[in-house]
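What follows draws every value from the coordinates through simple rules; no lab data is involved. Everything numeric in this text was worked out from a predicted model, so none of it was measured. Cβ atoms are built from the backbone, for glycine too; each structure is taken alone.
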Structure 1
Amino acid sequence: MHRLKTPLYRIPSEPSARPFSYVAMDLITGLPNSKGYDAILTIIDYGCSRGAIFLLCTTIITGPQIAKLYLNHLY
């Protein structure tokens, strides 16, 4: 007999962490085109609130463009 689900792993964080001081980012690509967008940039707060921000983008986004999205929508 085997497990039906993999157990969740909680990323450790500092008790004094402020919202979005520790983040993880990822790009979800290969999505159907919708209004010119075909990807989503995810920014997850794993230090305090466990909140998530999802930003529309394209698969050809560059590093500086990701930094600009981060600055405009998070900072």
Structure 2
Amino acid sequence: MGCLFPGLSGIDPFVIDQTVTVDFGHGSRSWVQGLLDPLAGTLAAYGGTAGILTGQAPPQLTGYPADAVVVSTDNALS
């Protein structure tokens, strides 16, 4: 639905990806630790989860197709 919205509405939405660090169990996710390591201090200050504008995010998210992401240190599905 999110992919179709701009074409149907003519509105360019602000997109937040809340799943970028979630471990869905689909193979290697070594890049996630590389993303979380430089954010360790910030994440600790916010209880392990924080929202980040992709323009201010670490290099792992350069060109990521969202305006912001929610990253967390707690990523296991339960």
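Points worth noting:
- Identity of the structure behind 25 (criterion: relative contact order in percent (Cα under 8 Å, 6 or more apart), calculated), options 1, 2: 1
- Answer label among 1, 2 for the case where distance in nm of label points 7 Å out along Cα→Cβ at positions 46 and 62, calculated from the coordinates, equals 2.2: 2
- Origin of the derived value 13.8, 41 (Rg and Dmax of the Cα atoms in Å; candidates 1, 2): 2
- Highest-scoring label, criterion being distance in nm of label points 7 Å out along Cα→Cβ at positions 22 and 54, among 1, 2: 1
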